Structure P
Amino acid sequence: MSLQQLYKSADTSIPMLQFPELLFVEDQLQLVLDKADGLIKQTCVSLLQAGGKRIRPLLTIYSGMCFAPLNPSMIKAAVAAELIHMASLIHDDVIDESATRRGKPTVSALYGNHAAILTGDYLFAEAFNILSTHQLLSSMKYLVEAIQAMCEGEVNQADQQFSSSLDMQHYFSRIAKKTGILLSACCQSGSILAGANLDETSRMREYGLNIGYAYQITDDILDISGDAGSLGKPVGVDLMNGNITLPILYLLDNPIYGNWLREIMKMQKITRQGSQSLREALICSGCMEQAYATASRCIDKAKACLDEIHSSPYKSALLGLADSILHRTT
């Protein structure tokens, strides 16, 4: 069964039966969040109950199990990675003023921005508490670098809104920071805790980075052509906010629509009707297909990074995860 099939049905969408190692992660997440008090506990538990694919813990654990049996350090690092991801989602929802995520109200919508920001900070602190308590210093290094990169990526995106001068190099640098570096950090973290050598850890890093590229590009595509019900959040948010995504970059280069789009960007505002017109142009121009083809090439690169890794069910799972990204609907 493909990961696409595993993930498609449930709002929690945690593939526990197929990947039982994630049960250890889920149990420890519950223990960590149960330690909180008052409103922090309430917000944390509501976030945990909202579910998620647990891709980052899966990457951490399976990258490690490509080289050695599961050990407690891999599980601890996987939990820390998911806490960091959860914290970043809470902060993103505050920045984007998002009312829903995964079909449910966001922490900020339920409890306000103040509580949401502090909840995110609490989760970051818990992640580093786990990493420091268990002396997982290599994992901490990778994850700290990922958090720094995510912050830079968000600031860069805000600074580049409605910018028609953004080029492909800057785009890939931004999505590496927003998405790819955390996924690559998870892969590095798991592999090094399993005793992988530098070459093997580097291969896992490149695998994670490239699936991160593909994941963000498919996010770009889903923001335009996705279904709000399946996504669990509104579509068209990037368009309305003036975020320059890969389909938009391709449209800027289009001989028919490029100048028209530049004029829209100069206005620094996109109405709902304008957003609909842009979606139609992106579909009619073939820019969506171009973006999808680029995501496919990133997946091919990711899978090639695993060529020298010895065969195992865990390597097969990582290859399957890569393929599933191209077919995701959430």
Structure Q
Amino acid sequence: MNTDFLKDKTITITGGTGSFGATLLDFLSNSDIKKIKIVSRDETKQDILRKKFPSDKVEFFIGDIKDRDSLFGSFENSDYVFHAAALKYVPSCEFFPFEAVKTNIIGSNNVLEVARLVDVKKVVMLSTDKAVQPINAMGMSKAMMEKLTFTYGLNHKSTVKTIYNVTRYGNVMGSRGSVIPLFIKLLLNDEELTVTDMNMTRFMMSLQESVNLVLYALENGTQGELFVQKAPSATIECLIGALELLFNKKAKIKKIGFRHSEKLHETLLSSEESTRSSSHDNYFRVKPDLRDLNYSNNSAIENSSSLPFDSSNTKILNVEELAQLLLKQDFIKKYLK
């Protein structure tokens, strides 16, 4: 992807020591970008990343999005902010929901506000398919993060110069929380793969595609827009079959049933959002609903029967197609050496 628009720009990445931040840092480390600021509360991961990318262009900040004041130093003089810091594990958020509130809602609001106070040009907030019609605490907290983002600039048009956008992801292969590395470890150790439902489907995206999506939103987004990738999906049965094919091993499977608040299929665009979406290259772009509370003064919007974009009605990969996709991923290549 062309990154000329980032020439001489400074960016900040919250949660920058995670899978997304490390991939973006790797992708941009040889570009003409002026500076990349990495913000996280994990000093160990910062030290590892600092040694991996010893560059004057990269600066590290210890900070926690739950503490608004800790963000100012890393946001000042930044042109763009990527907000990737979050609690992402569904079970963790399910058992400790207020922690999800503090990080994913209150912490995200701190990001929005500090970006406004220091005149950041654009902020891209990273969200999840679990925010659409959410049934678990993680999805609910990310849905609220999205609502805050969509309305923040639109509710303060005269005072907010910052543009706020949201990107949604499905399963990012090889990222923290992805089931694929766990399945590989269990398969290679001849241990049982714990499976909820073999017919469960999940979107499949690579880490590089997650970076491409965010950069696309950064370059093209206007106030309050949402961007998602037209990602394919696969069933759990297909995923296991692809891993068996790649590693030439038969998996031992233990069915455990659905975990707390888990869906059979995930959704990247609701049916309502689909009515406001347009297709651009490999992405859907969703315009904000610009009506205000005075509905009687607004033009009526017809209720559309557009289908949602979910993991059961996108392109569903077969075993061979998914195996070929996995072979392109760096984390898979390491296992096959």
Structure R
Amino acid sequence: MKSSSSPLASLLPALAVLVVLALVPALGPSNRILSLAISAGINIVALYGLAVLFGQTGILSMGHAALVGVGAYTAAILARDLGIGFWVALPLGSLLAAAVAAIVGVPSLRVSGHHFVIMTFAFGQLLSIVLTNGGAFTGAATGLDLQLPVTWFGRPAGDLVPYYFIVIAFVAISAVASWLIINSSYGRTLRAIRENEKLAASLGINVGRHKIGAFVVSGLFAGVSGVLLAYFFRHISPNQFSAFPSIYLALMVMIGGARLLLGPIAGGILVSFLPEMLNLDPVESRILYGICLIAVILLLPNGLIAGLFDGLRALGRRLVGSAPRPNVPTDGTSETA
């Protein structure tokens, strides 16, 4: 009989890691480290959406940073023109990013494989061009400043530590939301499409509608990430949401792994902190990312976390297999001293 606790067991490791990460400010890290941690957390929120799209449906988007940009620019424009703050801009930005994902998804998901990757990449480049040439409305190439403060339980949360806790809270919400999707009937339908699209269609599953739905869900996560990013950096510009940021997001989710809840956390932290730990410049960082991606594709195709779990299971089986077994007679009698 299958254990009913097994789905919950997949969520607990991610929540345990998030509890540990929530204790980081108590260690007194430098502002540089805390800023990197906030940036990683913002990326992880978007990665959970990309993990639903890629890990559950098997669709890789190379324009995901553009959806993050939709959320970010929505927050900045609402704050500038209407005086709308963080907590109202958050749902509005995520919904608009989801709507844009639906608009892009309808024609893009009529194709598959590398054709879809190319179309999403083109969408990211197109959005960057539109933002750059948007004049005063989008701030053109210089971008937009964001002046409104973020409040946290009635207090301004402009400092790094309060904003860190806000980001960690949204990472936790994203992890739980992703877990709910994965363990729902909708998630099982997406996995059926990933494993065999033609078979899923023959069973009566509307493949196109579910693929667009997965893209819309990933857009919701990306929109939340964009609003968080805009209020963290306080300035946004088109180059933050062009081709390279999208490639980095895809790199993070592929390195960490898209099918386990710990994957986005591991990918986001690793890609954000590895250059800092190794003291690499931007060019060296890109070379390292490329090496890591090639190594993961060749050695750990399901990602770093899945490969780690597989290695631990293999080690456990080896240790159990090498343990001395009790000398049990085969004739049914018992040994006496």
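Read the figures in this text as sums done on the coordinates, not as results from a lab. No experiment lies behind these values; they were computed from the predicted model shown. Cβ atoms are built from the backbone, for glycine too; each structure is taken alone.
20 is what came out when relative contact order in percent (Cα under 8 Å, 6 or more apart) was calculated for one structure; which of P, Q, R is it? Matching structure: P. Here mean count of other Cβ atoms within 10 Å over residues 50-57 is compared for structures P, Q, R. The highest value is that of R. A value of 91, 56, 41 was derived for Cα extents along the principal axes in Å; which structure in P, Q, R was it taken from? Derived from R, not from the others.
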